[in-house]
Structure P
Amino acid sequence: MPANLSARPSLAGANRERRLIECHPDWPRFAGESWADSIFDVEVTDREHRKQGRAIARWTLTDGAETCVVFLKRHFVLPRLHGLMARVFPKMAWSPGLQEWRNLQTAESLGIPVPRTMAAGQYVDAGCRVRGFLASEELYDMLALHEAIPLAYHNMQPMEYERWKRGLITEMARLSRRLHDAHYFHQDLYLCHFYIPRTCCLAGGTPAQWSGQMVMIDFHRLSHTRLRAPWAQVKDLAQLLYSTHEDGITDRDRLRFARAYGLGTGTIARLTRRLVILKAARYRNHNRKAGG
């Protein structure tokens, strides 16, 4: 098991409320020993975003000279059916936060670099109302690729930028292929869910080795399937293709990714490429109609 995850969840009851909690061993040092009692009441407003019963905000915690900065996702209102199922099957994850914790654990076990997760849990009261949360460590001084690629494009000389892109694309293809070869599918495989250090995007910042530089995020929809693997693969790759509209990305880069990923010249590979292109076009048309 990855070192940054606790070995087992803890199951507790308080005021007839059932709690299923996971946390990193260091978390109580920063959040306090009674953190589980106040996690939904603490006021966190830095970069806060609220929508339809959920909120995400940046939370800075300290322990002496040490600092821990996390993004705290909290779901205050979830479907009552989830709460009922959590009562019937209390050790299963029915809240998005706890589901993502376990998905991140799975991704890391497959060799995918992910953010360090500090705590997650779900609370179910006697009326089957369920709440959930996830605290994941901030990716300090890192940028999502939809921001990183234009930055590198405008900061690097053309030859350096081409070398930079080749390494970047190879690493993206390697990580995507590793997931898919294990029959796991991200289901939100957009450029904005790949992160790299900001320093890699500046002139002279091209890494000698890209392995270990890239981190993937937002695994809340990670799925595992063999029966539907071809379609799930097409969906992931179409999402990624759809998101490649930033400055500095060309058709040659898209072809380079396809080759690095392993979509060669065989019949199945050609069919997959064609389906990916069609699916990405559907995403574009849908987004255009929605005014995006």
Structure Q
Amino acid sequence: MIDPLKAAVLAAMRRIARPLARLMIESGVGVGEFQSIMKTAFVRAAQDVGENQRPNASRISTLTGLTRREVAALLNATDDAGAEVKRGGQRLQRVLSGWWTDPDFQDSLGAPAPLPLRGRKVSFATLVKRYSGEPRVLTILDELLRVKAVRKLPDGRYEALSRSFAPARWDPEGITLVGEQLYDHLETLIHNLKHPSRPRYRRVIENAQLDPKYVPLLVRDITAQTDTLVDSLDDALNNPAASVKPGNEVQDAVRLGVSVYVFEAPVEVEPASRAKGQARRTGRAER
């Protein structure tokens, strides 16, 4: 039987993983690349658990489930090193990369050559076979057409338009900001779990049965009132008199901040008769 705490952690991770997976899929990131990131994260976290100990591959291997060889390689890598992931990268991205870099699929100027769907020599089907490992050529083509990374020419051939499959054309700096804010939020929640006697401030309010017609009005009011509060907090938080000024030597300081966000999701309110029936059943069970 699985430990209740471990079961709760795994359930929470499944909840967190879904929006992250959606973000990665929409950005052209495959599961292999994510696994590479998580392996590095596990090694770094195992080092944090033993802050006063020297990095030890055997100990970290025991804590993480990785092999000693994997751990040793990850300890020697930098956190921002772009891991070469040969397996598990997104098939669609691999196909596009091959189209842009493989001379067999380029024209005389080194640009991606327009390709027929199938053919004896060079075709989109041969490109897919070489780079995706996916036998369903039309499935790959449909997805690339959907995100406008590829277009069909009047003569029936297909032309590559983008180096990236990512259907979302987001600002890279915006994605970096998402990572930083999620990190801060999770660090606060985990700190409060580990230190319930001295938690960092956190408060959540919500109405899980709000009439949709009131959403725009409430969002407008919440935004206006919160802007006033945050502006006041910003003045106090960034008061020059309370900030450490750079000097000739390294000085200790603290990064302190407040994050405020609005969340919104559609829900369904059960009919009153069903809700009452459930309440009665719950009542009988409790008695």
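Derivation of every value follows stated rules applied to the coordinates shown; laboratory data play no part. Bear in mind that the values here come from a model prediction, so they are computed numbers and not experimental data. Cβ atoms are built from the backbone, for glycine too; each structure is taken alone.
Using distance in nm of label points 7 Å out along Cα→Cβ at positions 205 and 253 as the calculated read-out, with 3.3 as its value, let me know the right label among P, Q. Of the options listed, only Q reproduces it. Structures P, Q were shown, and Rg and Dmax of the Cα atoms in Å at 20.7, 64 was computed from P. Taking FRET efficiency 1/(1 + (r/R0)^6) of positions 149 and 245 (r between Cβ atoms, R0 = 30 Å, to 0.05) as the measure, the highest value among P, Q is held by P.
With respect to relative contact order in percent (Cα under 8 Å, 6 or more apart), the largest value across structures P, Q is given by P. Structures P, Q were shown, and helix-only ellipticity at 222 nm (-39500 (n - 2.57) for each DSSP H run of 4 or more, over all residues; to 500) at -17000 was computed from Q. Looking across P, Q, the calculation of FRET efficiency 1/(1 + (r/R0)^6) of positions 157 and 173 (r between Cβ atoms, R0 = 35 Å, to 0.05) that yields 0.45 traces back to Q. Of structures P, Q, which gives 0.85 when FRET efficiency 1/(1 + (r/R0)^6) of positions 45 and 117 (r between Cβ atoms, R0 = 30 Å, to 0.05) is computed from the coordinates? Going through each structure in turn, the value belongs to P.
When P(r) over Cα pairs in 10 Å bins from 0, in percent, for residues 21-164 alone is computed across structures P, Q, the figure 10, 33, 31, 16, 7, 2, 0 traces back to P.
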